[in-house]
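We did not get these values from a lab; they are worked out from the coordinates using the rules stated. Since the model is a prediction, treat every value here as computed from it, not as a measurement. Cβ atoms are built from the backbone, for glycine too; each structure is taken alone.
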Structure P
Amino acid sequence: MNLVGRALRISVMVDSFPVLSESFVTNEVRELRRLGHHVQVDAVARAPTPNWEAAGDVPVRFLTDERLPAKLVDLAWLVTRHPLRVMRDVLERRRWRREEEVAPLRALAGRARRVARERIDHLHVHFANRSALEAMRIAGLLDVPYSVTAHAFDVFASPANLRVKLERSAFSTSVCAYTVEHLRGLVAPQRAKRIHVVTMGIDVETFRRSSPYPGGRTVLAVGRLIEKKGVGVLIEAAPSLIDEGGVEAILIAGEGPLRNSLEARVAELGVGHTVTLLGARAPNEIRELLECADVVVMPSVIASDGDRDSMPVAVLEALAMEVPVVASDLVGLPEHVHRPWGRLVPPGDPAALAGAVREVLALEPAEREAMGRAARQWAAERCDGRREAERLVALISGTVACRPGNGAIPPSEHGGARTEAAL
């Protein structure tokens, strides 16, 4: 539903692009563009290990490409056009600096001028960190609405000025009811209704099986090698899975700072003949791995610094590919992983994890295949990227229509998204 009745002009703001583990940003932009809207990614910098293949033809600009003379010209334009708003921004920076680094106005003046020049209707930010602060500031300088999709580490591990970013936004979203409930508890009651669930949907046609369910004994885990992904729990479960479950292969797709310690533990347990750390894999490679997997494991835990998952996209992709899932009973995972296609286990419990995987693999291949078909139906109904993009458009268009003179109802009331419970 588009309450504005025309194509929207949207700037999607992120800190870095295109990040391999954040393909959901590209997917969302692509779906918004397919719906006929003009969408541009504005990133602070290029990702350290960019995934250009997945980014495809998504238009993107980088703040790091701007040169100082241009920045100064844009700053002069901003100060001349909006002197009082600029002064307010300068005064507020002292408060924001208590929680995070605040860029000088010259660093975001180029972004602001492009928003004005291109008549951007709405700023939409992924992750409530630097770009969210800059979107909030640009919104204040130009009177343009913005929204924030908060994910996980920016909420639980390193929140910075989170409450003000949420409260000043036209609306905010997160990817599961678990995180939305947490965010609603951070803001004033009257603002809570403006925080919505919008899932990071997947392309259910791309993630569609092209071969029969294998019916073997291959276990797959997908995730960065960081504490919250719980890969170490899977490795601890490996001896039981091999000796008692007859598992033939345990494949772990992902890269991260824990690689060396995880490899060392694999060697200590003597399971290197079965456990393989594959390293980072592009989305098309993940799809190929899912084609060959018999069960996907997502053993998420709460990290020592409080970081945790929200709703891992890899699980949604597994469901779409008709692969049973065993996951931790944690964060948003119970919202999509349940019987008949899923099993939940206590987080950080290798024995329980191994037991659930063995339970699934003990079923006849035909029964597992039926579980997978049910999983795909759920994914198609609840996790489709285009449908979730339409929810986001409904929220954005309601916000744009609500600007002075348009007389539309607020976006939180038109049903566009699920609301489950210095210079």
Structure Q
Amino acid sequence: MSTRPIQRFCVLAAASACLLCAWPAAAAKPKVRAITAFVRLDRAQFKAQIAGALEVLRAARSAFQAAGYEVQTIRISTQPFPEYIRGLQPEEALAFFRTLDLFAQKEGFDAAIGPAILADADDPRHAELLEEILVRTTILNASIVVAGEGGVHWNAVRAAARVILSLATRTPRSQGNFRFAATALLPTDTPFYPGSYHTGPGRQFAIGLESANVVMEVFSEMRNSPAAAQEALTAALSEHARAIETTARRVSADTGWQFLGLDLSPAPLRDVSIGAALENFTGARIGAPGTMTAAAMLTEALRSVPVRQAGYNGLMLPVLEDTVLARRWSEGALTLDALLSYSAVCGTGLDVVPLPGEVTTKQLERIIGDMAALAVKLRKPLSARLLPVAGKKPGDRTEFDDPYLVNAVLQPFPQ
């Protein structure tokens, strides 16, 4: 691919940066958590395909930075991986994914290889292969689809539970499950990981935001009026989202890659806490009365932002990625049932939830099944990213060493 359009775009972005930097008026500014490119991978030419995608991703990153928005990660998502390893023996497939993983490490991008199981009749051996892929790699993300428009995929639910338990016992500190999710009704071309995947022609991209700080700023000033807070949050996010969308559309025009939209879910990161923002608004701990109202209001504000939207577009409550949420989990104020109930009006479902290592496959099936049933009933995207910790009991503290994870005290599994 010629670099001239990309170089021309970077010049235009720099020239217009002064306009965008003066806008919006709000003090808090979101980060771009992810620029995710969607590639229809061909095993025979995957390095050339990825090199082309990286050229676009790096140009987009430069453009957003010139516009005043920090970019945290660039990512590449593919179609479901069983489609592009047909004809390979398991060891050959594993060798391919180890090569892809090392390439991602070398070039500085995250990668998602799509779901092992997309429909309930898919070959269950693909889930067994997925276990081995995630055990033997460090960058790759993947998923299993456990529900669709036709209902819950119970074979997939059971397969996902087995994968989770295997990764808990076979990966260092049980961290392998950070890169795996069971997903339900999640649309394709979602920029957030690990459920992201693609079924189209490729040469497309989407953007995911990290905007818990914007929510915090608005909620700090609008504590007593849900209606006013919703309106103010929509306005604050709209200014940023329009600026980001404008830049994304310019990238699209100059590279020929289609822009698919923004996932406005206000992803937190440790001390940039969505939990703190919600508590600031309600004046009470997460889990107390008023939390549901705040979650519903926040999600409605997101969905009112007048830009092209993609992905979840709802409140995210990733327990171990948020300092306040991890603290409330440790205290027992935040529970599986509470997270599921909030999912009825907000975003992702059960995200980065720590569990004791003694949890059984059957118990994991019940958790995943509840999430999937809720997604089907409400016709909305949800997922379950569950982190049982091998050798740890209720009352023990996790010992994750990932920079994106906060450690927490494990709670008893509800009987």
Structure R
Amino acid sequence: MAGFRRFVTIRTFLRLLGFVYFIAFISFGVQAAGLIGSHGILPFENFLKAVREEFGGAAWHYVPTVLWLAPADAALAAVWIAGCICGLVAVSGKWQRAALAVCLVLWLSICAVGQDFLGFQWDALLVETGFLAVFASLSPVRVWLFRWLAFRLVFFSGVVKLASGDPSWRNLTALHYHYETQPLPNLVAWYMYQLPMPFQKFSTAFTLVNELALPFLFFLPRRLRHAGAWVTILLQTLIFLTGNFTFFNILAVMLALWLFIEPDRSVRLNAIDFGLAALVGALSLLLCLNLFSIALPPGGGALLHFAAPFEIVNSYGLFAVMTTDRDEIMVEGSNDGTNWRAYEFRYKPGPLDRAPPFVEPHQPRLDWQMWFAALGTYQQNRWFVNFVVRLLEGEPAVTRLLAYNPFAAAPPKFIRARLFRYHFTHFGEKSWWTREERGEYIPPVNLK
């Protein structure tokens, strides 16, 4: 244990954060052109034009990104490549603060223009963690700010589950559904799904206790605080093993490391300490009041509105309502409107005999968005309509995001999408999934 405590230092944390930045930038970068490039699904240049038309000179505030300087594909590539390089510089241990400060600006710049594809809680968590990391020290205030972030991340993930009124959390069946219906299941999730219901209920209860009770140990004396840290690390490891949640679990474990770092009581507080405490304290308090539907003090709403685009303090809470059924969208093309051929995605459930894959810490953002699209209609998902248009155009930047394009030689004349309900199979069956058709998601359309 003493050796572990010697390992857990601020310098180690900053190295790990540089590694997470590297993962985040390169994972996004290999998809950037197809997602938000000029020929992608949601071109960021069009987005910036619309924002400028709406907000004029205040556009930079609502979309804080360096890409205002050069809204072009080359600049987008330069941003994510520079982010990868700065992340590796931080890993090396040289110029860590400067490198991480650049990573923070560049990652916020990407999140600001990412639209539907970069609106995940871990994207915001990386911004908030990166902001605190620039100022990381053994000052009691700064150590406690990291612990406060760890507390908010874990505790409010539990609060939203109960506050939602979702019966699957209250009757402890949530994890029984979760393994099958999470956005991108992996192979371990299939095996976990096979376990008996008493185990599933125990696992759900363990999750709720971990999220609702144990975070209060984060502020207690060393031994209790360390116990809370280890249980939190255990839960995050289990989530990492049973799902594909990109770099989220890595970040959560890294925040738990601050429960082992002891502040230096001899450090004299300065203006930066008081400024950080006031800023983070005020914003997080207002977010807490919002969560519990308590009226904000005068000016509180305006302060939250002003600070929101910068994502330096955020609200968290994953899986407030558990999805109990898994619907998947099958996208198909045709040249005659009679014979249809299916596009195949890289990672989301598709072929019934393909095992659920391991893909983390990479996040295939199109595959993720397909999960969300299946929860609603195509009219509620503007990006999906744009995706269909790109397929009808045969746009290579977009088709490269797929595992198989049945119209590689020339784009199809028509596209349609059908909805299927997927279920895990059980031991002894030949495939990993079964499915039944649920109906039409989008009718046959062409470019006209």
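Values as computed for the structure displayed
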| quantity | calculated |
| --- | --- |
| At a computed 30, 9, 6 (semi-axes √(5λ) of the Cα gyration tensor in Å, for residues 210-257 alone), which of P, Q, R | Q |
| Which entry (P, Q, R) yields the derived value 18.4 for mean projected area of the Cα convex hull in nm² | Q |
| Structure (P, Q, R) behind the derived value 4.0 of distance in nm of label points 7 Å out along Cα→Cβ at positions 202 and 290 | R |
| Distance in nm of label points 7 Å out along Cα→Cβ at positions 98 and 386 from the coordinates reads 3.1; which among P, Q, R | Q |
